[in-house]
Structure P
Amino acid sequence: MAFKNYLQLSFFFISFILFSQDKVFTSSNIPEVLSDGANAVVRLDETRIDLLKIDEMLVSERRIITILNKSGDDNLNAYVHYDNNVKIKNLEATIFNKFGAVIKKIKEKNFKDVSAVDGATLYSDSRVKYLDYTPSAYPYTVEFICEISTGNTAFIPSFMPINERYVSVEESNYSITYPEDIQIRKKEKYLEGLDLEKKEELGLISYFVKNLEAYKPEDYCPNLLEIAPRVLIASKQFSLEGVQAEVEDWNGFGKWMYNDLLFDTLDLPQSTVDYVRNLVKDDTSDIEKAKKIYEYVQNKVRYISVQVGIGGWKPFKASKVDELGYGDCKGLTNYTMALLKAVGVKSNYCVIYAGNSQRSMEQDFALMQGNHVILSIPTNEEPVWLECTSQDVPFGFIGDFTDDRDVLVVTPEGGEIKHTKKYKTEENTQYLKGNYTINPEGSINVDVNIISKGIQYDDKYRLESQSARDLDVYYKDRWDYLNTISIDKIEIDNNKSDVSFAEHIGFYVPNYTKKAGNIMLLTVNALNRNINIPDKYKDRKYPIKVKRGFIDEDEVKITLPENYKVESLPEKIEIENKFGSYRAEFILEDENVIYKRKLVINDGVFPKEDYDDFRNFRIDISKSDNAKIALVKNTTKN
């Protein structure tokens, strides 16, 4: 059955190629709706997957893309990854000018061949071959053809016709053929409203889509993975580096990971076991023990990537990490888990998508996912999550790298999807208390203390390890709206026990006020001014997404220059809506001005129809943050 389907698909592809060859190589006939706002247009994208058996798969790709401008060069994506278990069978490319004439043909030997990992990786057998081409004119078109064979069938490519910003798609087709004794699972996402054809029968699944406009991100919009059409494909029976498995849900997937990837990696030398048991002998609670073990790991080992083992998924043995003093996220997490086990504290290895985008594992579709691992300690309340690759993050703090997303928790009993800690609006705080003195010539001397917690702590705690020069640059950038400032005091304190970051900063700003005769014009908010206003859109396409809420609360004493008084103070400002709240007040006290401000931004997803209200809220905040008062000099002679 699969062979018959293969012949049908091959006939279709050959016929399609002969029919449309002139069209896809010529730039002038791209529909305006696809070129508008795009940096590149995928003219044709064909992906054919032949799953021949549980441990043999062929993946063929033919991609024709027209690059419209210099920004589109980054979307060429003419590359292929390979390693000891992924063999390149065919690799070639052809370059065409805007009229469809051939400029250059490139064979496999002319592709660049480099390591696929960065300098932080100690060892990996993963490499990449890529097309290195510098165009002489735009637009130009590239036809990229690639075929690989692999024994790893755990990673079946998804169908995702739109996978980059500012790239539209004219036509894309995808097919997978497979033996009847293998069960293929799929999950379709965001296919509604597409010009789509699909076919599904025993041994064959195929999709054909055309005329997809480019994804043009908007301020505060969801990321591409949350809105782009996609079909996830997984085989119930698969092989990874020669290890075969049969999995159809997360419970079974977790059992396979524990039994085949983790079970034999938790060994430790007896000397280390004795040491850590002695280390926690006076601690009575699991959390107290876990904190000491975590800090022991931070002081003993360092992170370095080691992409070997079963497809980069199997961690080094704990005994090896203990001996070497380094490991990657898998090795360090597994090592910490082994140490906790040695002192009687249960913990679980967790697979996650790390990064600021908050990408989650698919709750209802088990397949090889994730790009990072962390550790969780179950408690009677919320689990404690541990980032084991960092030598400076506090115990139990994960920050925006792994917060608020679904992860796979691996246990001996099986896998389970759980959600990492969400830092609530009221936890993400910055409290600012300061003062500044206005000098007669219009300069100001500032002294300010700031305490940050939650995600706002995450934004700053790494400052502890910065040099004095780097800190000077950081604070000048942070207050860049003040133009030229001279910093004379930087005192910082990273309180890991309280998970709070304290800053005490002193600086001088020349020409801060504007002077005209006896009038001095003062922008009151010198220390925490909101100057960013979201863009305006004639036709907003996407919902509003605020990833993380926060609270800023400020109190600043402003000492006026001698012989100056306030002409008048602005009225108290109070705004409250579903997006948050804002309050600012100006108080005259003993010839000084006390400025109080509180800004609350709520996280959440709001309909696109609310965007004008959301933008107006941010405009009102910016206007108030830039409020000015006039100071009048007393010229009366005594």
Structure Q
Amino acid sequence: MTFNKSLIVITISAVLSVACSNETTTQIGKGNNALAMPSELAKTDLTVNASQAANELFDTIFMEGVNRNPVRQTYLGIKTDYDKWQNLSEENSAKELAFAKQALQRIQVINVNNLDKQTKLSYELLSQKLEQQIADYPWRHHNYPVNQMFGVHSQIPALLINQHSIKDTKQAHDYIARVKNSKVLLEQLVEQLKIRADKGIIAPKFVFGHVIRDSKNLTIGAPFDNGAESTLYADFTKKIALLDISETEKESLTAELSMALTNEFKAGYQQLVSYLTELEKQADTTDGAWKFPDGDEFYNNALTRTTTTNLTADEIHKIGLDEVARIHDEMRVIMKKVGFKGSLNEFFQFMRHDPQFYYAGDEAGRQRYLNEATALINTMKGELDQLFITKPKADLKVKKVEAFREKSAGKAFYQQPAPDGSRSGIYYANLYDMEAMPTYQMEALAYHEGIPGHHMQIALKQELEGIPKFRKFGGYTAYSEGWGLYSEMIPKEIGFYQDPYSDFGRLAMELWRACRLVVDTGIHNKKWDRVQGIEYYVNNTPNAESDAIKMVERHVVMPSQATAYKIGMLKIVELRAKAKQQLGDKFDIREFHDVVLTNGAVPLNVLEDMVNDYIADNS
């Protein structure tokens, strides 16, 4: 995507002179031919011009950020720097801080009083975003840049496979260039790991086995050895096979890729594995963020950012305990309904191990799971008019997690579609361990990750008109994951979950998120160790122990993130109950969902303001 930066700056500067003015009358024409307009008309004109100018500035700031990050470009379907990676250096971090400070100064010249309601909200959200980016700069090293959940080591193959399409020979050469340039990126990654190690920020021991294994897997197979095609080699050859070029050109491209893989790519990953092997010797089994420098302050800040509330760790822990108790009671009702004799924990054991709830761990079993998950989503598509007025145009596909990352990836996740429509949204199901994917949870999982969950919210957000790009492509975890969890519940209200075991699965999924509140705060605030966290999940949920291990390991490397789901859902449910109670017969669930979804992602306090306005407008 290209644009004339100088023209944009001139246009914005010219219109911002209007945005910063408080004049309530305007004139059209010059001299004696000037025509005075009524003040109300002038005020409307001023608001339109000021809002247009502000939104142009917001989009300019957003695109400037995108143009500095080749990876972000690729995720947005922009192919300008298709051969490059992001810059992980400390120098670049300092530059990004300077850009944020400069951007904040640029928007602060806007007279907010002259903006329309939607643009005023955009101003407030962007101001907050930039202020938080600046305030969080001291915490930039308080994380583990490689772990079993995410990191540059897995981002490189994931982006090349899932995001880097090849439609012509130039894009094929860009792919090869990215493979070569991965060496520099991985060198920067190692430098970032060293900076953190000097500060005492080293991942716990369990992380290293996952990351080292996943990194080594990328240099196994052809052209590295005589085995089957390696992950990226197989991806590249499959993509160029579809190009309308000669076999000689395809062979030349494949040879170039082989050289890049066996030289730069392999050297980069060998350096990473070598450093991680040494760093592992310094690692311990301490899991909580409290061990970081100023760890308690960091975690409190992380909770505030994740939940977009002022809830303390103790308050979140208590909410979790209360929700676990409530959901256990609802599960006991279902337990009696299906005629199970025994305690709730015995029922959990039954659900955890009875073969009727699990498909075979072979290709046939995995394909059956994918087929049925797809059917669930297709059925839900046909019922959306009951729940929604506005629906996304983008399609949704169901895929299994790729082999190179399935051992360490989460059990399910969503990948947003390309804004230009070239790539559908994807619901990824991790079918590596079929015992961790019980059929009674299949329904709720499909609704959460697919429809009416993340696809309805994220794909729709990208397609919204009249809001700036930073709102279309940005997000708030409590909002998006709160919606995802809420979306597991609403199908029940229109007749889904007819099978009581599936309804139990819905509750099991909600219970899992309630436990997250307890365990995340337990590990990072109350100094629980990994074993305590695993035991809490095993004793309080029907999920497989492998689920519990993965979840606790996720808590450890992503402090606060898992608290977003239940806090966000509880706020949406609370606001819906308030709207229903105050509007009575005037309440329309479709209108409520439009309020929640058609403004893009927002903090929970802003969502509350929007629902309050909806109530006031319809009372």
Structure R
Amino acid sequence: MAGCERESANTDQQPSVTNSAETQSAATQPEAAGDGQGSGNPDVIASTNQLFEEQFQTHLDRSPEFKTFLGMKDGYDKWDNISPAFEEETHEINKRQLEALKKIDPTQLDDATRLSLELAIRNLEQDIEGYQWRLHTYPVNQMYATHTGVASLLINQHRIDDISDAEAYIVRLNALPEHFQQLIANLKERADAGVIVPKFVFPYVISDGKNLITGAPYDDGKDSTLYADFKGKVDKLSISDEEKSALVEKARTAMLERVKPAYENLNSYLAELEKKATTDDGAWKLPDGDKFYQHRLNVYTTTDMTAAEIHQKGLEEVARIHDEMRAIMKQVKFDGSLQEFFEFMRTDPQFYYPETEDGKQRYLKEATAIIDTMKGRLDELFITKPKADLIVKAVEPFREKSAGKAFYQRPAPDGSRPGIYYANLYKMSSMPTYQMEALAYHEGIPGHHMQLSIMQELESVPSFRKYGGYTAYTEGWGLYSELVPKEIGFYQNPYSDFGRLAMELWRAGRLVVDTGIHSKKWTREQAIDWLTENTPNPPADVQKAIERYIVMPGQATAYKIGMMKIVELRERAKQALGDKFDIREFHDVVLANGAVPLDVLEELVDDWIEETRNSN
């Protein structure tokens, strides 16, 4: 949705401690964006910020699902309109909004509002340019898909606080056949344009659909995912047993008469579409595929780097990290090659918990403990901290087979839902304990939870910036957050430090394989072989990752590009400021304005360096 959510549907995601982000330091005030509020025309500043809110609200009103995600109950019984006509209407709205923004005289604004104007214009121009590629996406894939997204939203975002909320849930269940018909129409339109998701995706997405109509009331098994969710939520209401039973019966009828046929009809179409799918995996196979891929690289990295430049940078970073890993090999006295060390880390039982419920619970408990320990050290690194709490959860069974390794979901802005770090414990053999620390830091604290919650809680920026994002910034911060704990004494176990390097290596390798697949015409197998040889991750991990990069061209390149820019800017500040450098102030500058493109982040840091250098 233009102006609201610029992250990919995975964000590896989607969207606590002590101090409130409302108790803002100087760096979190609008002045952080420039020289302060003292300049500019107050009336123009006020009207411009009002326009930002009106434009954001226009798009928000067009997405009941995003409202639910934000904890709002307006349109609580509706799904998003995903028809081509609605998409075209959004495109026309974007063009009108851009025209209105370009009429504003930037010289009449203070620096903070001028930055918002610059970002709003960039966002809309990007969305308008991207409209030509609207069919170059895969609405149903193993990472994010309409038919699993609706279930995830009902389970994780649709709260039932009273009878009307339960009725809205039931209305949404009853509306699934029409919603899926729009989805099928989208898939047909793409197929006619030569855009069909690769063949390997179909078993995943068909299986996910079947999983959601397995169990009661569809058969004699235990309660299905949605049935259990609805019954559990209704049971907590302070209403009579008769009212609860009536609601459950309505939901049961909706599931049998509407939900089941909707999924069966979609799966039937997907089975037909699978026959037309090919094993060509890269974006190069799509109409004007090379241009499309460059557009995606520009969007995700917020740079103008070419595929060739990104590929080469990946090779250089892989070589550097390999050398750091060899140093750890010496530290733990491992005798053998780097590839033999990888095999040892992949297979030695000491690094894996058992494939049991006890093993999963142990992982969740220890990941929570890592985050709790880091919470106690935040004052050393940060001035501003989020209000929202963070919890650790396992990915739900209905989507754990196809979902990513780990991801983060933002808290509800009204505080009704905490931030969630999801760990995928479907196969414990894919979740080595030596990576547990780095994963917790990346997805939780000081990673996505710090960045996204603080951004959402900022009072000095327009809504479109609170709830938007740029993958290179967001995921760059997540990867940078794996490094920072080492600098204050964490990763005491050398194997855990190897895990940190392994995760950085994973992101460096992505630069190579993503560009390899989508620009150099590597096959899926070729990419799997390269990543297997150059990283310690288990084969199942590698396969799932490559399959993810195939259906989300360019997204995986953002992490390392973003991290490298943040580290580069920090080193520049250290060199320029010497004794005046304060890591907490640097982090405040990075987080204070919410997510921004990397070139804008560079400007903000350079301004801060200059101000700090000139201060007494």
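Readers should treat all values here as calculations from the given coordinates under stated rules, not as data from a laboratory. This one's a predicted model, so the numbers in the text were calculated from it and none came from an experiment. Cβ atoms are built from the backbone, for glycine too; each structure is taken alone.
When log10 I(q)/I(0) by the Debye sum over Cα atoms at q = 0.16, 0.24, 0.28, 0.29 Å⁻¹, for residues 512-567 alone is computed for each of P, Q, R, which one produces -0.37, -0.87, -1.19, -1.27?
Of the options listed, only Q reproduces it.
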Practice problem: Output the label of whichever structure in P, Q, R has the greatest value of Rg/Rh (Cα atoms, Kirkwood Rh). | Solution: P
Quiz item: Which structure, out of P, Q, R, was distance in nm of label points 7 Å out along Cα→Cβ at positions 136 and 608 derived from, given a value of 3.4?
Solution: R
Quiz item: If you work out mean count of other Cβ atoms within 10 Å over residues 464-471 for P, Q, R, which one comes out largest?
Solution: R
